[in-house]
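Structures are listed in the sections that come next.
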Structure P
Amino acid sequence: MDVRPVQEDARGIIDPARGLTRFRLDRAAPAPGLARFVDRHWTASWDLPEPYTQRVLAHPVVNLVFTEGAATVHGPTTRIGHRHLRGRGWALGVMFRPAGFRPFAGRPLSELVDLSLPAGEILPGFAELEREARRLDPADPASAVPLTALVEAFLADLAPAARHPAEDTRDITERVAADPSVTAVAGLAEREGLGVRRLQRRFSDHVGLGPKTVIRRYRFYEAAERARLGERPDWGRLAVDLGFSDQSHLTREFTAVIGVPPGRYAEATRAAR
């Protein structure tokens with residue numbers, strides 16, 4: 001699986017040019033046996049004289065995150081998240097693929113939306129792994145290496161051998177992510193040979209978020225990445241291409257999420273770079 005560095009793909013990180021001067025973010029591909037379910041492992045590390053808060057519009061997926069020995073399952077989100085960093089430390093995250101956590105959850109992922117729960121409440125037998133994690137140095141990012149191996153072994157034991165129905169929904173969601181021309185639920189349902197209601201039920205169960213929310217999230221990433229990379233697109237044309245009614249619609253939504261209009265975001269990013 002191709003895992004791109006954050007400099008090439010910063011989707012979900014708001015104002016990454018500023019954030020990456022405060023923390024380091026490394027990514028690694030999962031073991032082949034887990035690639036059906038896991039998109040990547042990521043390690044954030046920081047050593048800050050002053051606290052810093054990073055805003056995130058997370059991918060429509062589940063993340064399993066270890067910080068200071070404790071593990072938390074972060075469900076799919078509908079809103080901006082905030083990561084508060086202070087002092088010296090690190091975090092290890094397992095970012096699942098869309099619908100990839102469903103086989104491990106034992107429940108519809110709609111029940112995890114906007115929730116952050118102790119991993120032991122969801123994953124059976126997790127207590128032993130958490131005890132091992134607490135033995136690691138919370139200030140040394142190198143501790144993420146042995147922890148990654150432990151997490152992969154744990155998840156491999158839980159992973160189903162047979163194909164899970166959520167894997168079909170995973171494939172649909174990843175086609176949405178890869179194709180900016182997908183902007184409407186009805187068109188997606190027709191292309192996938194499914195009724196709209198059936199598609200919505202599958203997304204609710206397997207992804208946690210509805211297909212309309214997922215489509216809009218990925219199209220929003222497209223606009224934010226073009227701005228981040230210093231492009232000067234025709235924002236009106238781009239808005240229509242991404243499924244917004246017009247440039248004003250895109251500008252309103254972008255400003256509501258990011259805090260500034262897309263043009264100004266692009267200018268600030270160019271200046272930071």
Structure Q
Amino acid sequence: MSEVVMGPKGTKLVGRTALVTGGTRGIGAAISRSLAEQGADLALGYGRDHERAEEFLASLRSGFPDGKFTIHPGNVGKAEDARQTIADVLQEHGQLDILVNNAGITRDRTVLKMEDDDWDSVIQVNLSGTFYMAQAALKHMLERGTGRIVNVSSIIGEMGNIGQANYAASKSGLFGLTKTLAREAVFHLDRAGKLHDDSIGVTVNTVTPGYVNTEMAEAVPEKVMDKIKGRIPLARLADPDEIARVVHFLCADKSSYITGQVWGVNGGMDM
């Protein structure tokens with residue numbers, strides 16, 4: 001089924017183009033809608049489900065007739081795919097102001113049963129894919145002197161989880177990657193003489209969701225879900241829109257003094 005998309009709600013991102021990887025379903029779809037509601041044009045990355053991507057694209061075009069929306073298939077875990085996606089977005093939109101690295105996969109097994117491919121594939125998509133996308137986007141952003149990169153990590157990267165050593169390692173790795181990208185962005189802008197008092201600059205941050213009410217959560221048995229909720233101080237899962245709201249806040253021009261930060265949106269799980 002296609003997502004229900006409402007009309008514009010704000011103007012924070014008017015004139016901006018955003019690329020959201022994994023942007024046609026789950027948390028990614030909520031982020032895409034939130035950015036569109038603030039006036040952004042969108043390029044949506046996706047993996048294999050072309051029909052789902054087309055349906056979501058149609059819903060965006062219906063809900064936001066004045067916006068420009070495109071979809072881009074590819075595997076972010078392959079460097080050539082990631083770089084080609086950035087090139088395609090620049091060709092179709094003429095600019096890239098915002099990159100949201102949301103694409104991710106899981107291959108859950110305990111450490112003693114985890115196969116080499118289980119480890120390699122998750123690290124490649126979740127961590128290396130974020131690097132490949134950010135590297136290509138950052139070059140364009142630094143040339144312009146403006147840009148926003150938001151990486152989507154996970155509470156699992158902070159706390160670990162049985163059966164998810166690969167996922168936890170990939171999401172934890174985003175913390176160090178985010179802080180290094182943020183430092184290097186400032187370094188290059190300063191060296192180019194593009195840092196000044198009224199600059200919105202190039203910022204890089206990470207959002208770290210807890211357990212979120214997506215399609216994957218719906219498949220979890222009730223007893224298991226009750227146990228998960230019992231570990232959350234707010235005693236409920238997050239709505240995807242609650243994650244998306246933080247992302248669009250970090251993407252706004254007026255968030256220019258926030259960089260290299262990790263924003264937890266987890267109902268208090270890490271208190």
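Derivation of every value follows stated rules applied to the coordinates shown; laboratory data play no part. These numbers come from a predicted model, not from an experiment. Cβ atoms are built from the backbone, for glycine too; each structure is taken alone.
Comparing structures P, Q by volume of the Cα convex hull per residue in Å³, which one has the largest value?
The structure with the largest value is Q.
Name the one structure among P, Q that mean count of other Cβ atoms within 10 Å over residues 71-78 of 18.9 was derived from.
Q
Looking at structures P, Q, which one was FRET efficiency 1/(1 + (r/R0)^6) of positions 119 and 175 (r between Cβ atoms, R0 = 35 Å, to 0.05) calculated from, given that it came out as 0.75?
P
Mean count of other Cβ atoms within 10 Å over residues 39-46 computed as 25.1: which structure among P, Q?
Working through the options, I get structure Q.
Comparing P, Q, where is FRET efficiency 1/(1 + (r/R0)^6) of positions 15 and 239 (r between Cβ atoms, R0 = 25 Å, to 0.05) highest?
Evaluating FRET efficiency 1/(1 + (r/R0)^6) of positions 15 and 239 (r between Cβ atoms, R0 = 25 Å, to 0.05) on every structure, the highest lands on P.
Out of P, Q, which structure matches 0.75 when FRET efficiency 1/(1 + (r/R0)^6) of positions 47 and 207 (r between Cβ atoms, R0 = 25 Å, to 0.05) is calculated?
Clearly, the read-out refers to Q.
Of the structures labelled P, Q, one was used to calculate helix-only ellipticity at 222 nm (-39500 (n - 2.57) for each DSSP H run of 4 or more, over all residues; to 500), giving -11500. Name it.
Structure of origin is P.
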